[in-house]
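In what follows, structures are represented as structure tokens.
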Structure P
């Protein structure tokens, strides 16, 4: 009961604003989601591909499956799957003129559990040197992709493809 009251109080300023501006308590802001046909190019595409522009995200996701014996495994895995699905299902999948998938940045603290599990798994397997090399290479790829993004090559590429 207290949660419902707290949620209502938290949303009350938004309702008051909508009523004041539009004359209606509920206002359609025009957002659409395509949950049955999400945009996987948000994860893999040349314009905003999360795994392409933030390759360390591969370790974040891999680590979610190496979370054996962790008390929060189910909660973290459920959050990550639902969060990614909601973000890639939004109709405006480009998220403006942002780099990579900006909408996922707010979830990095949760994805950090997966990254930590990946690092711990590789460390336990006596793969310390390959782990360091992998992290350096993934970081270098990220900076390289950022330089490409800043050079407007991708904008010209996307116009060429007419996306």
Structure Q
């Protein structure tokens, strides 16, 4: 199974392995945790299933969803999209104002997502995002190889 191969690679490089959208697969693989979208299993059921592993929750651009995830003890919350993206169709636009608001009400780490690249990532960090989820800029970059793209983020 590809999940087991990915997990071995993650362990080799001492990187956490989170399964997207599926707590059952996360349990089966004994992954480090899972990330739940709003249409996936709810965090309470997922917590019962995978125990004290990492669970993150997508909260789009909603303070209400963020508060609910915090109340249900999410290990992190994801907000976005902060920018246009070709990786996923964007339904929700988040603002740095929302990011700051969420950071004021919780110590729960916040992951910023959506169209993040070397031109806009610093603004998110300056507005207190704890982590950045960056995909398209690294893997679908027509000008830079993945390692070159990553170096531009330092």
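When mean count of other Cβ atoms within 10 Å over residues 4-11 is calculated, the result is 9.4; to which of the structures P, Q does this value belong?
Source structure for this number: P.
Matching task: 5.2 is the computed value of distance in nm of label points 7 Å out along Cα→Cβ at positions 28 and 140. Pick the structure from P, Q.
Source structure for this number: P.
Same structure, new question: helix-only ellipticity at 222 nm (-39500 (n - 2.57) for each DSSP H run of 4 or more, over all residues; to 500) computed as -20000: which structure among P, Q?
Corresponding structure: P.
Between structures P, Q, where is distance in nm of label points 7 Å out along Cα→Cβ at positions 52 and 76 highest?
That would be structure P.
Still on this model: Given a value of 27 for relative contact order in percent (Cα under 8 Å, 6 or more apart), point me to the structure among P, Q it was derived from.
P
With P(r) over Cα pairs in 5 Å bins from 0, in percent derived from the coordinates and found to be 2, 9, 18, 19, 20, 18, 11, 4, 0, which of P, Q does the value describe?
Derived from the structure labelled Q.
For which of P, Q does FRET efficiency 1/(1 + (r/R0)^6) of positions 20 and 132 (r between Cβ atoms, R0 = 41 Å, to 0.05), calculated from the coordinates, equal 1.00?
Value 1.00 for FRET efficiency 1/(1 + (r/R0)^6) of positions 20 and 132 (r between Cβ atoms, R0 = 41 Å, to 0.05) corresponds to Q out of P, Q.
Of structures P, Q, which gives 1.6 when distance in nm of label points 7 Å out along Cα→Cβ at positions 92 and 116 is computed from the coordinates?
Q
Read-outs: derived from the displayed coordinates by stated rules, not from any lab. This is a predicted model, so every value here is computed, not measured. Cβ atoms are built from the backbone, for glycine too; each structure is taken alone.
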